[in-house]
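Here, each number is a calculation from the coordinates, and none is a lab measurement. Just so we're clear, the structure is a prediction, and the values are computed from it rather than from any experiment. Cβ atoms are built from the backbone, for glycine too; each structure is taken alone.
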Structure P
Amino acid sequence: MVPGAGSPEKLGATLTAEGVNFAVYSETATVIWVSLYDELDQEAARIALDGHEDHVWFGLIGNIGAGAKYGLRADGRYDPDQGYFFDPHKLLVDPYARRLDRPFVRSPRLRLNREEAVDTAPLIPKAIVLAADNKNAVPRRKTPGLFYELNVRGYTMRHPSVQGPLRGTLAGLTTKRVVDHLRYLGVDTVELMPIAAFIDDGHLPAMGLTNAWGYNPVSYFAVDPRLAPRGPQELRNMTDVYRKAGISVILDVVYNHTGEGDANGPMLSLMGLDAKTYYRFVEVDGKQHLVNDAGTGNTLRADHPATQRLVIESLRYWVEEMGVSGFRFDLAPILGREPGFNPNAKMLQMIKSDPVLGKSILVAEPWDPGPGGYQLGQFGKEFREWNDTYRDDVRSFWRGDQGKIGALAGKVAGSAEIFDFAGRKPSAGVNMLAVHDGFTLADLVSYLDKHNEANGEGNRDGHNNNHSWNCGVEGPTDDEKINAARRRDVRALLATLLLSRGLPLIQQGDEFGRTQRGNNNAYAQDNEITWVDWENADGTLVDFVSALAEFRRMHPALTHDHFLSGQTKHGVRDVAWLHPDGREMNEGDWNDAGASVLGMRLQTAEEDLIVWFNRRIDPVLARLPEGYWTVGLVSDDQAVLTVADRAATLPPRSVVVLLKGQIPPSKPEVPVPPQEIPVQPETPQPPPQPDNVPGVPPEELPNDKPPEETPKE
């Protein structure tokens, strides 16, 4: 230690000309040490920080530099019933560490009480001091058009162009074929599921399972070493590659809890440094209990200045040094708890007003399992929000639920009932049909019920209300009629998603039929269940998604970022809702519980088009407005669609787009010619049922608000 030479200004380990400056925040510790480790992982020195100012412990250790390995130890009051867990035998990870030398591994010794006097250093990753890097990143700052959610490990483990040690890593995402696939799909914003260093859930090792998703973080700065074995520059390189390819990279971040869990959990970092500063507690019968609003044992105290500083500085690190373009905030209401949710909470305002973060892509998951945790629409114009009502209502419509025609119209028009206030636009909503927690899109049309037996929890975990259907048989089948029906339904769902106002999000592999065998909570399946199966990808479906994305880009009427009014301005009416009889929908039509076909006519000064949604299992004749209409898009590639005599026969279970054109001036009297798409004959389907998909009960299931967030996040 260089006496009196340290600085409290910058938290963490900072390389200087004289050595390394260490600074750690703790209001309740009585002493904090830095433990230095040699190449054999043996403690070479334990040095008490000699500075203490405004709750920051700091000191400068000379004769060490970049590459030095260290951990922290803290002492103070030990009284778990009152929220004090100090134990100098527990080696702790610096909350500001940028790199760790190994992943976290669970062990019963990590949670032993102080009286056991067991040194946990052999079990704890060591932080590595990094050399200063003054090269600031240049994040891509484009407005998102199409989000793509992926899990780094699951996405690359079976990709044919990702070989050897690149599999399961960020570097694997930079291979040319991976990038080309995303570009071909039209993806411009990749959302990485959590990459921060995390630990397995406590009950998994005994079952031989491991966490595959990463929603159990310990560090908020360090990339998990399994994903970046050569250090954080792997992420920086990835964001550089993607920026050059025209793709933004955003991170799914978990500022709501840590993997330390409840009072009986492992002592890894914040709990041992200052639990009462970083976590929320509540007093019950004279004892302090950790609040569990995240459903995982603890809840981050987002209204404390030290926690706010940790959040802001880590977010800025990902942007300024790693080139990340933005963030999706897991269980975002916890950021606004004071302790009840406040949309104007200081933590949220700090993110919005920050000169760096305020320019980034900000996406909220607007619910958590805590009281009053469902806050969709409440995060302000700076944020975009995952819209679960889109997911549920669109699924329910296509499943065949009664009385859903109005809900469908509201969702494809941008969910104005949620977002049309305070200057917000349809792009405030992120529309999705399937994401990591829930069925894949292929499983959505193949399973009535979840099948989570592999998780070892008796199939009790995961969502119970999935708004799913199976087309007649539960799970895989050799019946080609059922498989054809499933393919058709997936295409109709994807077309609905890409033709809706708002920002679409596709989950990894849904563009080519990925299955998780009916598991709708595969958080613990780091295996073939979650590893994307590229070998059996449906290339035809990939082509269709690519064409959908291109069609969306080519027709601004679909994506103009304003809410539809139905009013005529400058001779153009932005939307008219059409009944298949050719007239506009009236009140009786909207209230018809069995209504199953809807036309959405969108007009701008440049174009006029109709999007038809037909969920019936038989063709439907749709009368058309005056004009010359041509086929723009048909979701069912096995259908033959004709347009003639101001009418179109909509294929079963399909989405159709018709474009209005002009009759050539030289032939003004020529009748509208039929427009045909040459395809193979349609595979015969099961006999019609009353407006329901085979294998689905006709009654409407109850809505599930707020959605049940998996307790594994």
Structure Q
Amino acid sequence: MSQKEATVFILDLGRSMGETRHGRDQTDLDWAMEYVWDKITTTVATGRKSALMSVVGCRTDDTDLGGVMEEGTEGYENISVFSGLKQYLLGDIRHLQEHSKPSKTDKGDLLSALAVAVHMIENATKGTKGNPLKYERRIIIVTDGRGQMDIDDLDQISSKIKDEDAPFEIVLLGVDFDDPDSGYKEENKESHKAKNEEVLKNFVEDCGGNFGTLATAIDQLHTPRLKETRPVHSYRGALTIGDPEKYQATITIDVERYPCTMIAKPPTASSFVVRSDLAGAPGPSAESSATVVAEDHPMTDLSAVRNQRVYQVDNQEEPGTKKNVEMDELERGYEYGRTAVHISESDMNVVKLETQQSLELVGFVKSEDFERYLPLSRANFIVPQKANQPAQLALSSFIHALYETECYAVARMVTKNLNPPVLLLLVPRIEPEWEALVDVELPFEQDMRRYKFPPLDRKLTVSGKTITEHKDLPMDDLMNAMGDYVDALDLSNFGRDEDGNEEEYAKPEDTFSPLVHRINHVIKWRATHPDSTLPIPDPAEILMKYSAPPTELMEQAEHHLSALKKAADVKKVPPKVKGRGKRQRTDRDKPLSGLDVDELLGNPKRVKIESNNLIPSFKQALAASDDMDTIQEATDGIAKEIRALISNSVGDSAYGRALEAIRIMREELTELEEPETYNTFVRKLKEEILGGKLNGNRRDMWWRIKGSRYGLVDQKRCFASAVTEEEAKRFYEV
């Protein structure tokens, strides 16, 4: 279960925050909001209802305490509470955007706003009996330090924040504050701001909080933050050595199993439809029969949808149609290659193992006999049960025994009753502060795939003779050149640490998944910048740092690459002519030798389309001549055979052959830059199918053509086409 949080952001919205300083192209407030938006959107993206947030504005034009304090209370002027503590959604972000603007005043006490935030969190996180609940209480302050501050009640606020029963975490980020760690010091600083800086720094340090500069915080935003999740055990039970039901000389250790690592996946997209209830007049619903409207958000005109699964089978009473069936009427089937194997419920009960939750040792193996390619799963930790000293001592003894004998253990595990068993390899892991068994899943005999490949360093003739020198085999000079090139690209010591010493380049802890973090970055950017005309910013430099080999290393290995090309006798392939397609016969399939094999063999200039050799004969007919009449004759011939296949098909038995012929016809004519010839054919074919002119109802064939997108060839696919993209899309409409 995630920890409950209550966070209040205090934003300094004074007039001075609307100015640009020190060469920046944005105001101090816009610069500060980069950090605030990142924090808010990151929390919103989690979707946690227990992550409460609120925003309090200081030095605002108006005073709105939102019921936290009594209105008109002296000392709380020019403070606005934009929202109470609650789960933030997209609508709350939009609401905050309207208020996050510089005011026209410099009045307002930052410490009074802090007192309001403390009071808000206390009221929101207290239990029914007045005792504080288990919340992480956090206050984040962003200010330029140019406002007025009343420090009379500073000690009282500090004692409240340091309350042992319900302490607060204070984070203060200053705009252009002095930072001894980075060596930054603002020149010509106002004495009023310098004094406020000193007061705030002493106050935050006294409260045990974090005092920093906004520049440092924004620089750290570009470094992705790793998500730490609370581990959940996948097995909790006994690790047994021997059968305790049959023998007394057995060992039983209470253990728990947790994952070592988890795969981080990017957020998935959700489906929405336009809410039909927003229309002024009644009209057709925007949702299809396959969707069900879920919860609507009042701030948008969209409705979330979820999929509804429907099972259909061929209708024997009406051939060519399907009927819906219930889930209970279906029986299980499993894929075996491309064949569906039906297994009845009675057969399933026979082959299904009645297993019980267990983790049993079945043997041991020497560490040097284990092959690294065998594991099938990610790694897990097996640790002793918490607060169980006998289990800790027993498992520690077993781990050290495996380590000292250089052995691994093999165990059979069933995570839950009636679950299929798996075999695990247990590897000892001993660290200074902890010990554990690391397990990975092993394959059964049925999981093994053994493939045989010819050797790479020799050739075997039919007579059994071994050849070690051949044009297809690498010679010694090529092997040496490749070895030198690989060694020149060594990354193990190419990096440099802070002191300039050699270290590994692209260490795992320094590399991040561009897919996960880039998608999260784009989602957060668009949430705070809904204007679609604004360009999406480029990816962070740290995400792209390791996307290409380092330039310096590639330059150092350039002469090794040249030697490798020379040894391998690499030759450049002539570039393919673009834009001409295969319209001229002289440009098609021309061999590098220049010999025209067709002409030498005396092949005819016209080839008849044969029904039993449909596709090859069509290709041969197109390759025989460049004459347009010949191309049209070949097209008419294959079109006739396609219609015959559809008309004479028993059910849909010949639809596959007809569809493949249509695909080849479409591709070849498009490549010959004659799309109009194909478009004329497919228009007429659609009319004939939908009009029932091909020996009855052949609409299933049209649905196959539509599903394969074998309609009109548009201008995007071939520049010689006169069909637009919109016209090509409308063609699929019935």
Structure R
Amino acid sequence: MGSLWAHSPGPGRGRWHSLVDHLRSTAELARRFAVPFGGGDVAYWLGALHDVGKAACAWQDKLAAVAPIGGPVGIDHKSLGTRVAYERGLGGFAGAIFGHHGGLIDTPNLRDAFRKRLADAPGNVASAERELPGLLPDLPERLDRLVPADWRADPLVGEMALRLCYSALVDADSLDTSAHFQGLAGPRVCPDVDFGHLYKLFEQRRRAELAGRGGTPIGSLRERVYADCLAAAERDRGVFRLGAPTGAGKTLASGGFALRHAEKHGLRRVIVAVPFLTITEQNAAVYRRMLDDGGEPVVLEHHSQADFDDPEAGRWARLAAENWDAPFVVTTFVRLFESLYARKPSAMRRVHRLANSVIVLDEVQALPHAMLAPILDGLRLLVRHFGATVLLSSATQPSFWALDEFKGVPCTDLIHDTPKLVTDLRRVQYEWQLDPKPTLAGIAGQAASELAALVVVNTTADAKAVFDQWRDAEPDGVAWHLSTRLCPDHRRRVLEKVRARLVRGERVLLVATQLIEAGVDVDFPVVFRAMAPADSLLQAAGRANREGRMTDGGRVVVFAPEDGGQPPTYRMLVGCTGRQFGPDPDKADPDDLAALGRYYRNVYDLLNLADGQHVGQRIQQARRRWEFETVAEGPMDAGTKRRDRKLAFRMINYDGISVVTPQGAETPELRHELEQLLEELRQAPVPDLAKLRRLQAYTTNLHPSALRQPGVAALLRPILSGDEVRRGALVEWVGEYDDATGINLDPNLEQFVL
């Protein structure tokens, strides 16, 4: 056969893509990505073999036939490379080749899967095999010697290694293919960054920003926290813990630690992950101020509401988001861990970036309990075997070392003396109203007697009930409401107005669900918090006297509302909280570190996280068997022949309804623009992703229980063609949207908060 091609030029474009060039380029790039975690040779041969099936005569003929229209070839090209890699000693690692388009499959099914494909077209296999010596003359007879010994010794280490190698392969393949179709000389990969320069820039800008703020009573304590973090950055790679109280400057301190540690150890990037979008946006803005200098951007903000179509974000942000090819990434827990335990190439291209990186998990107490086993084990493996450093940051540090997955994992505390810091930074006094139980109206009245007060409740219905007590009694601009009944842009505007009033010393009342707690920077003299899990109580307390300006301290009133609700998942957690915290002499305040440790251990025991039938342990069992489909999509149900997604790895166990609210727009003109956008999406045969992203700032979630109310379904209008009102749908809210409280539902039926 003459020249062999990997890709046609496409309709009216450029040049043909040589198959041997594509194989070698993909192999070299995959090796470059995998060398930092010891998998360079394995990744190289996965890349070199991934498309050898394209050498088949039938595949080449079909490529030529469809080239004028750019259509798909539709002939298997992955199975031959899979078989060669498998039989020459790579075993299950050959699954990376078999899944480089469709995704990783359960490894116990791999051999039968590729053999069946090969048996279906023996002529294709034979013609491609004839070309193999010419394509890869240096292909070794045995590849098993290239696999590091520790990858073979422990199935969990091997499973993680395969995830990283697969990520390196599919990212390299995608980059080389994209470069061809864009007419580039080769794949574009950002050069390694000089973390020494970034650290110096960060230090310089941090000092300038703090000088501009003026002193506060806790400024010196924040400096102590920062100094402790920088000192700890000199230590060897591993697991670190930052347990400073709220308001201690953890965002800047953890950023300084990460940059200095990356410089010290030659690490590749910093990845900061947080639980909530509000914190992602807030932290990314802080790090941009510290690190972006007008040239190539440094900080990539990657989450579901990041606007990559904004001209200011540019092409760099869109491309970097695909594979985290940026020095400093700010993302969400969901994006990080659901990428790590995914199986499809689009989600996993970025996973190889975790090796030899500093991974900062902010507000780590918000990691879902059900997924702690695979999350902690994944972190343990990334640190012990793949060169990462992990920093766990939280004012309410969970007792992860009580769980089997973290037992024996060495840990360094960044703060020299955490108990002393907690005492020095204590800015509030706790009061308890548990018996007798007050009503929500009573709490609203108590709050209204203050110049400024925050009330945090457990459900959207309770938030509306408190606000309704204030609505008519208070002058305009005093009372505010914040919950997921408001779209994100509406919430942002509420927080801006509340912060402005606080700064000016004006009267302001705010009622919110727990979305106000973690990382949202507001400073009230008084906070009322409905009884909740212990970490939520302490997080709410962090919104009181945040800057320490009140000489007598702020007040935090913990109350058990007689007529309040709570999510079903709270019942057990609140019970554990009541056993450790309260007004009785034998109980503690929520900032007692020893009591907080007992609380977490009690929670883990009651949740049976170590039980073999627990979802987290079942995921771990699937990982030991290298069952990638089972981890990502759940085990196959023998009766229905469908995968049980309740047993899959999921960071958010919530099948809500995504509701677009153009009524939440700031101006009538913007509302009209959004309504036009919705109609364009309805008319389009294929939804425009840029238009969908435009709607994200006006999209909130309803719990499916809302559909039980008669008439609510009629107020939810499907947006995408063929869709219907159901769990997971994208719909428009055409009912009432209150300027203060957002979507108006019967509060007795919408009792949950996201």
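Before moving on, here are some points about what is shown:
- At a computed 18.4 (mean count of other Cβ atoms within 10 Å over residues 469-476), which of P, Q, R: P
- Which entry (P, Q, R) yields the derived value 1.7 for distance in nm of label points 7 Å out along Cα→Cβ at positions 173 and 629: R
- Origin of the value 78, 46, 36, where Cα extents along the principal axes in Å, for residues 69-372 alone was derived from one of P, Q, R: R
- Label whose coordinates, when semi-axes √(5λ) of the Cα gyration tensor in Å is calculated, return 48, 30, 25 (choices P, Q, R): R
- Identity of the structure behind -10000 (criterion: helix-only ellipticity at 222 nm (-39500 (n - 2.57) for each DSSP H run of 4 or more, over all residues; to 500), calculated), options P, Q, R: Q
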